[in-house]
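Given below, in the form of structure tokens, are the structures.
Laboratory data are not the source of any read-out in this text; all were calculated from the coordinates shown. Since the model is a prediction, treat every value here as computed from it, not as a measurement. Cβ atoms are built from the backbone, for glycine too; each structure is taken alone.
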Structure P
Amino acid sequence: MHDEHLAHPATAAPRERDPFFDNAKYLAIVLVAVGHAWEPLRAGSRSVSALYLLVYAFHMPAFIVVSGYFSRNFDASPGRLRRLVTGLVVPYVVFETAYTFFTRWTDRVPDRPVSLLDPLYLTWFLVALFVWRLTTPLWQRVRHPVPVALAVAMLATLTPSIGDDLDLQRVLQFLPYFVLGLTLKPEHFRLVRRRAVRLLAGPVFAGALVAAYWVVPRMSAAWLYHRDSAQELGAPAWSGPVMTSAAFGCSLVLVGCFLALVPGRRTWFTALGAGTLYGYLLHGFLVQGARSWGWYGPAWVHGPLGAAAATLLAATAVTALCTPPVRRALRYVVEPELRWAFRREPTRAVRA
């Protein structure tokens, strides 16, 4: 979501940013926020539920594939390990604590403990990206990394004993998308951006929306959260691997269509792509607060006008949270330097 965390590798040499990936990150974070805003509206609307299913089928997979693509150069060097700590571990501790205290107030649970082993709400992604990045050198040495990662994800659905620690079910079930990103090359992204693919993307999304509308009363959206085993979802064990592989195939098609529709030129929102981690971590406070503050209480909110208003408000709010003023104000907690905490690495000349 942010360039160092979800899109670009932590490298010392500056490089020109590709507006395509910044555009993709911004559009994906808007979909994340809109999906969260739609969640309380699903009970009264099959249409909103269908849109919700469609978005959840590809928005996080898209983020994770791009994250894997830009993690290809991770080699566990001292500089990259330091960025892993300052860019993922520290924000995780800060926001896990902040969300705990915030939800104590909004949910009226004053004794909710601060638990760094049980990610609260959306902080799971920082844990997952930390684990995935650390294992990058291993996946780059496996002969068939994507099938192996998919097998790991399928086996995870058969293992309810994994539990909730560090949200390992999500870490393992979303793993194939990250590993796929590691295997991609620039030409793969050029393939999905061809005119023929762009022309197909719209009809594919339309067909997927119709399919989602049909699926709404027949399938639990929890399958797309990838946070539970099949047994925990009340389904037979064999359905876990089947649903995991089916979701992987469907998600990849939709991710390809999404990337095909992302503009490759600079746009008014391109610069916001560098701040999507801020939008991701901060918008959750608004979503949690909206429920506590009674924003979903009026009856009209659960109609078409309310769904449109929630969509517009969510998109506007997360856009504002990605802007440079917000990034400057909160950089010390989202992207701290912490030079004092690490030993200085000797220069090449000294080592020589």
Structure Q
Amino acid sequence: MKIETREFSLPLESPLSTAHGTIEHRNGILVRIEDGDEVGIGEATPLPGWTESLTACRAALTDVDSPVDALATLESTPAARHGLSLALADLRAKREKRPLYRYLSGPEQVEAIPVNATIGDSPPDETADAALDAVAAGFGCLKVKVGARSVTDDVARLRAVRDAVGSDVELRTDANGGWSRAQAREAFHKLDPLRVTYVEQPVSGDDIEGLADLRGRSVRVAVDESIAETSVDTVLDADAADVLICKPMVLGGPDKAVEVAKRARDAGVSSVVTTTIDGVVARTAAIHVAAAIPDRPACGLATGTMLARDVGPDRARIVNGSISVPQAPGNGVADTWGRQ
């Protein structure tokens, strides 16, 4: 097998503030594996705080002789492992003439995946207007960012959204670990009448006990940062989640993400597949991961518009709140080699 790598930098349409700093660009590495007549393309786009750094990712992908053997040695660098495992899976799925989700043992035919729209942190009227715009665009599931304001203010924002969109639209929230345990308990109590499905990462990522304590209410607990800061096993063993937010880049590849979703399902925990604001290669692979999971809820895959430029054309389309699943052999992404 011949292995090549090529770095890229993709500017965001608008800077994104996170608990780990502001993101203005997504910098990553394309991985190309050639074996005979087949070519597989992967993407390693690290996100410090969730994965290794770009420097560590680059070092892990240097001088890889056998990508198959290397997979077992890259557990501490999940983005690098993602790039290699995706390139291999893309190549093998093409060879078997199956779309990637079928190669990942997914169901026979999945045409589209429901996706959520994300609503940022704004005052109540602006939040409600953004929610109405998303519903008008066909989205039936909205995720509203919370945690930067007081609980009272965030509840007012969610009430404005619920009043605006009606009872049929699913509402989720994402606190990004911004609440204390006391604030989270208050929020869960006040969000119950608004029929919020779940709160994503209500308390800090390392507070597994606090997450477990919040379970058992009508508002469910979703876990994101805790997976990166501790581990999937820690979360599941502590019964600390109703929902796992599965980011393939963070988990180490499409194969790992499907495996984690199966373990979660066996434990009675559902999985929502999301991206880490990746380029089109990894983003499309995340669509295939979601398609390979039975009974998946709406997923966080509508992130392509957050990039001002991409590494290649995006063949997945969002129509009426669902994103199309490529049916071509492999990942279904055009060979992006040479494009910046």
Structure R
Amino acid sequence: MKKLISSLVMAASSFSVMAADMSNGADNFFKSDKVTVQKVTFKNQYRMNVAGNLFIPNNLDRNTKNRAIIVGHPMGAVKEQSSNLYAAKMAEQGFVTLSLDLSFWGESDGQTRNMVAPEIYAEDFSAAVDFLGTTPFVDRNRIGVLGICGSGSFVISAAKIDPRMKAIATVSMYDMGAASRNALNHSQTVEQRKKIIAEAAEQRYIEATGGKTTYTGGTVHELKDDTHPIQREFFDFYRTPRGEFTPNGSSPEVTTHPTLSSNVKFMNFYPFNDIDTISPRPMLFITGDAAHSREFSEAAYKLAGQPKELLIVPGAGHVDLYDRVNLIPFDKLTLFFDSNLK
């Protein structure tokens, strides 16, 4: 009997860890019968293949030039996590949309896998403009970009030097540079930063001599009594059926985790420098009122030129805006791109 009770307790514990909070319409793997999806690849300027999913409204007139939106996934994720959902929903509104895997992630090229390379990430968005702008049924003068989480900072970095991006929106944005240098709410000291940099530098020696790649950051794989609430938030998406996805050829053990030796490259990444030069192209920043990342959207909004708008979603945390369709303001995104990609 004791063994049976113990087994039941273990089973219940396992279920509670894997259970996903599907409230507020969490629907990461949404599929639309109003949209056709096709896999595509295109090359960036580094001659790397970038993989994407092209979403085409079924009622689209392919004999005319149509508006398009590029959608970038959260840092450490892949296009099947959040960005496909946004791409499908916006395609339902009549836009041609393209979700992409950033280089070194998902189905895109790049070795070592999970490498941090913010300049190349930004280049991937410009390469996506190249691809859409040479697609016969897309109007190259009406292409917008939408970055979720870390991709919010990458699309800003790209838009500063690519005026072909006519409207820029971010959702639950992370400034990956500031987050790496200072941590949330500037809670990391310079000495702590230097310690991380030193560890990464030593790891380069290990890898240069054929040693094992080490990964860092990302989402925990197990919940404990002392697991931080932010990690619990990410766990509920990345480690449960709600949003868990492992690309072919990848390992679940390294999903969301960048390499230790490359992650410090974010410390040289300053996407908000000269953000005002994007003006007069419009910018929309969307964040949740309970999002731990809210500080980044507010900082970008403060520095950006006009026209700009900051939308704070009531009752939403950071990860909520990845997939909870009852909270994601798709109507606002539709209005923003509809108005600015005329």
Comparing mean count of other Cβ atoms within 10 Å over residues 286-293 across structures P, Q, R, the largest value goes to Q
Ranked by volume of the Cα convex hull per residue in Å³, which of P, Q, R sits at the highest value? P
